[in-house]
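Down below are the structures I want you to see.
Coordinate-derived values only; no laboratory data. Remember, it's a predicted structure, so these values are computed and weren't measured experimentally. Cβ atoms are built from the backbone, for glycine too; each structure is taken alone.
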Structure 1
Amino acid sequence: MNNTKVKRILIAAGEASGDLHASCLVKAMLELKPSLHFYGMGGEKLRQVGVRTIFDISRLSVMGIIEVIRHLGHLYRVFKWLEKSLKSEKPDLIILIDYPDFNLRLAKVAKRYNVPVLYYISPQIWAWRTRRIKMIGKLVDRMIVVFPFELSLYEREGIEVSFVGHPLLDIVRVNKSKEENIKRCGLDDHKITIGLLPGSRLNEVKRILPPMIGAAQQLSKRFKNLQFILPIAPGLKKEDIVKLTAHTPIALTVVDNSMHEVINSSYLVVVASGTATLETALLSTPMVILYKMSPLSYLVGRTLVKVKYIGMANIIAGKKVVPELIQDEATAERITYEVTRMIEDTSYHQGICEELSCIKKKLGEPGASKRAAKIALDMLYH
């Protein structure tokens with residue numbers, strides 16, 4: 001392979017968290033090799049680092065079996081374009097970020113056209129559909145994992161794998177004190193702040209926000225010194241969230257682009273299951289995790305998922321550090337109960353803070369994106 005030509009990399013990220021991690025990887029690669037050309041599927045974060053995104057992920061980021069079916073037409077069109085690109089343009093490397101159902105199919109196409117495949121952020125084979133590891137071994141040239149317990153799973157199968165640490169260790173940082181962040185978010189430092197994090201997908205927010213608001217109402221009647229804040233997750237439009245919260249019967253502050261400051265400002269957060277739970281854990285903020293899907297999607301998912309917990313904080317700890325309210329349990333009444341316990345029992349709240357601090361230590365050292373970038377460049381130039 002001619003090392004002097006401009007290397008072209010096709011990158012595929014299908015949701016907000018993947019877009020974030022992909023952008024950090026691209027940035028690290030460009031710092032080491034500025035001449036690289038990236039294009040593919042992603043969102044605002046990838047565009048900010050110079051990736052030519054042919055397809056925006058806002059319409060791809062859906063949750064649940066039934067929800068995915070409704071978007072199959074668009075997913076198919078995106079897939080066929082990427083397939084055509086792999087055949088006609090023959091990029092020097094394809095980097096797949098999470099989003100396994102889509103990306104493993106794309107890996108199959110890449111192998112057909114002899115395009116090397118790097119998979120960054122492994123599918124959760126440890127949680128469900130463990131047999132996929134055999135397929136991954138045939139389709140992926142190099143796997144990069146971000147949780148230490150994933151390493152042995154791939155090594156046992158003889159798959160070339162590297163553990164680089166978790167990229168959130170570089171991203172989840174607050175530069176100001178808790179008191180400064182409270183003021184920056186326009187909050188009263190004499191009140192107890194509760195953060196509401198209903199997710200990064202609009203269909204998810206519509207399902208999870210109502211019980212959050214219901215709990216906030218009940219809690220406001222019980223405690224007179226509470227205030228609530230909702231940070232808009234990347235990938236969501238502010239007008240959609242404002243519309244959903246317009247008639248909320250509580251005082252709710254809605255802020256943009258302040259996720260980590262909000263988590264840091266909060267005494268506790270009520271959070272949808274997903275990347276935000278790990279971000280919350282890394283900031284050692286106690287939380288109540290909610291998981292709620294359409295009934296049919298949940299029914300199907302329950303037969304496939306093999307892990308005891310759904311929140312990454314609990315999975316990494318190997319025990320229930322923070323409460324999880326799943327499906328029918330994700331009600332205003334149950335949220336109110338769990339939040340009340342954290343407010344009234346300060347030793348319980350402090351114990352959660354200490355457990356979450358221990359979880360951070362298990363995720364490796366900062367610098368994951370730089371380590372992943374070196375692996376990607378090694379694939380390109382050797």
Structure 2
Amino acid sequence: MENFEFISPTKIIFGRSTESLVGEEVKKYSNKILFHYGGGSIKRIGLYEKVVGSLKEAGVKFIELPGVKPNPRLSLVQEGIKLCRKNKIDFILAVGGGSVIDSAKAIGVGVPYEGNVWDFYTGKATPKETLPVGVVLTIPGAGSEASNSSVITNEEGWYKRSLNNDIIRPKFAIMNPEVTFSVSSYYTACGAADMMAHVMERYFTNTRNTDLTDRLCEATLKTIIKNVQIVLREPSNYDARAELMWASTIAHNGLLGTGRVGDWASHLIEHELSGLYDVTHGAGLAVIFPAWMKYVYKHRTDKFVQFATRVWNVELDFENPEKTALEGIEQLRDFFKKIGLPTTLKELNIPEEKFEELALKCTNGGTTTIGNFVKLSKEDVIEILRIAKE
């Protein structure tokens with residue numbers, strides 16, 4: 001087990017009708033805020049009215065900035081930064097899923113920074129301060145409600161890049177599973193794939209003697225696998241929605257990465273798919289992750305055997321453990337198919353002639369490698385994309 005520091009300061013307010021507490025929580029930080037959200041979904045489900053009512057009751061003034069898209073755009077972040085500066089706003093409330101929260105985090109670090117906020121996403125600068133962010137979560141999956149991550153897409157070149165820094169963790173996250181009842185089957189499945197990917201990026205590690213976090217990862221994966229299938233049959237099943245919502249947070253707040261070095265190559269490859277083709281993140285991960293597994297499993301066959309037997313209940317073939325490992329990978333791929341997700345690049349309409357461009361973008365023009373479990377070059381990434389082709 002590696003040395004580690006674990007920090008998870010986000011206050012979680014979980015359960016039925018908790019959105020009514022948002023004004024009370026925001027009031028602890030500010031009387032004038034930016035209210036950041038996406039499209040019309042929060043209005044259709046009545047959440048917008050509840051949030052506005054709670055803010056007004058608490059005496060909190062707000063300026064609205066709607067319009068966040070999946071794979072949130074840098075241009076809207078820059079608009080939010082200007083809006084906050086002009087109106088002397090000192091707190092951001094994100095009401096939505098991961099895209100809204102990531103956008104809010106980006107605005108938060110951009111307001112006090114004199115340069116271009118994109119500097120933080122390219123590694124040219126490190127944020128030293130931020131406006132605090134609070135969350136009312138509407139779509140579980142990204143885990144941004146308690147993570148130190150933010151992912152933004154720059155329309156100039158369609159680069160999708162991430163910022164990871166503990167100062168951007170939200171101050172609080174209000175999580176009512178009831179508001180997720182109307183999330184479509186497809187986006188529910190995408191959220192589940194995203195959660196699972198967050199766990200698996202940490203699970204497949206070269207670090208030895210991490211049995212406790214292995215077991216925590218496996219339990220989280222099995223919880224997601226079980227409950228997403230219930231939710232797809234019964235969209236208003238509160239208990240199953242609650243399990244998924246909490247799993248989303250646990251999968252990405254850092255707990256499951258303690259004492260180990262994660263991989264993250266699959267995420268970096270998928271970011272390029274989303275950047276160029278606006279692919280829903282969870283759908284892209286459902287395609288890339290099994291392909292990555294097939295490419296690297298021989299590096300630590302024992303870990304993939306453990307994944308197969310503990311997560312998918314595959315019977316261990318003592319004479320041919322490689323067969324067991326491969327069966328676990330197929331079980332994952334079949335599961336993604338079963339819940340309605342694509343599992344090939346062909347289904348996403350990604351042409352093979354784009355593979356080199358995608359690989360170049362995620363390896364800095366072919367000059368760097370990605371991943372930690374196995375270091376992947378541009379050529380390795382192209383091979384993974386070929387495996388994922390069909």
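Given a value of 69, 45, 42 for Cα extents along the principal axes in Å, calculated from one of 1, 2, which structure does it belong to? Could the numbers behind the result be given before it?
Details: 1: 68, 42, 41; 2: 69, 45, 42.
It must be structure 2, since only it matches.
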Checklist outcome for this item: Comparing mean count of other Cβ atoms within 10 Å over residues 42-49 across structures 1, 2, the largest value goes to 1
Checklist entry - Of structures 1, 2, which gives 22 when percent of Cα pairs over 28 Å apart, for residues 194-361 alone is computed from the coordinates? => result 2
